[in-house]
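J.: Take a look at these structures.
Read-outs throughout are calculated quantities, based only on the coordinates presented, and are distinct from any laboratory measurement. Keep in mind that this is a model prediction, so the values were computed, not measured. Cβ atoms are built from the backbone, for glycine too; each structure is taken alone.
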Structure I
Amino acid sequence: MSTQTTETLARQVIELISSHADIPPKDISLDSYFIADLGFDSLAIVEFVMLVEDEFNISVSDEDNETIKTVRDAVVLIQKLISSQR
């Protein structure tokens, strides 16, 4: 995967959330909490993580999955997992 900036990655993650949860991108920020702000339940989070794994060709462990509370958490984790594949 090509090197990308955090900003580009954040936009991609927000677009994934938007299409998965049918939420306009303008209503999603890096500080949005998946459950409290975006209305995700535990199943929706698992489905989102599966989308992320497919989209970015990474594998998210259950332990890492539990650390994802905000959109920023997801972006940081994805960036870390992409970097570790190089």
Structure II
Amino acid sequence: MGYKVKIKESAKKELAKLDRQVQRRLIAFMLEIEASDNPRISGIAMQGNMRAWRYRVGDYRMIAEIQDSIITIEIIKVGHRRDIYR
């Protein structure tokens, strides 16, 4: 049983601003996470928040919140590694 990936509107806008090739890579990675039984294997937990995880895709990062109770991963932020944590 896999998780469902949801993307916040702000993250959709950030994703739309990126190059098409980068968009494809990030979307393919989201589909991989969605198909996996444990989304925590691919990511690293963020300090200070138990539900926030970061995923690395080349030079780009996705910040997500994993909600086990409803089996959902909500993508909060998408961007280049130099800008994502600001």
Structure III
Amino acid sequence: MRVIKIGATWCSACLIMNKVWNNILKIYNIETLSLDYDIDYDEVQKYSPGDILPVFIFLDDEVEIKRIVGEISEKEFSQQVEKILNEKNN
């Protein structure tokens, strides 16, 4: 599984979610590609991120299996990751 993380330096929700994401990565071994909405604009547009940041796109064999958008609690994010991993392993 791989995650495309799209955020921006000016995005306050992105800053909050960076901390949440770093805590998630301490628990789960997830390959991550981080893209900046402005700097990596052309690459970002390939994923149709929409207007709300951050966007976490979960991929399995390069196929999108889940998208988490915006700011959510660390507990909720962890539950979502756990659900994705359980579904993937079944």
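J.: Work out distance in nm of label points 7 Å out along Cα→Cβ at positions 48 and 64 for each of structures I, II, III, then name the structure with the largest result.
T.: For this comparison of distance in nm of label points 7 Å out along Cα→Cβ at positions 48 and 64, the top structure is II.
J.: Let me ask something else. One of I, II, III was used to calculate helix-only ellipticity at 222 nm (-39500 (n - 2.57) for each DSSP H run of 4 or more, over all residues; to 500), giving -8500; which?
T.: Structure of origin is II.
J.: Now for a separate question. Among I, II, III, considering only distance in nm of label points 7 Å out along Cα→Cβ at positions 56 and 72, which has the greatest calculated value?
T.: Structure II gives the largest value of distance in nm of label points 7 Å out along Cα→Cβ at positions 56 and 72 among I, II, III.
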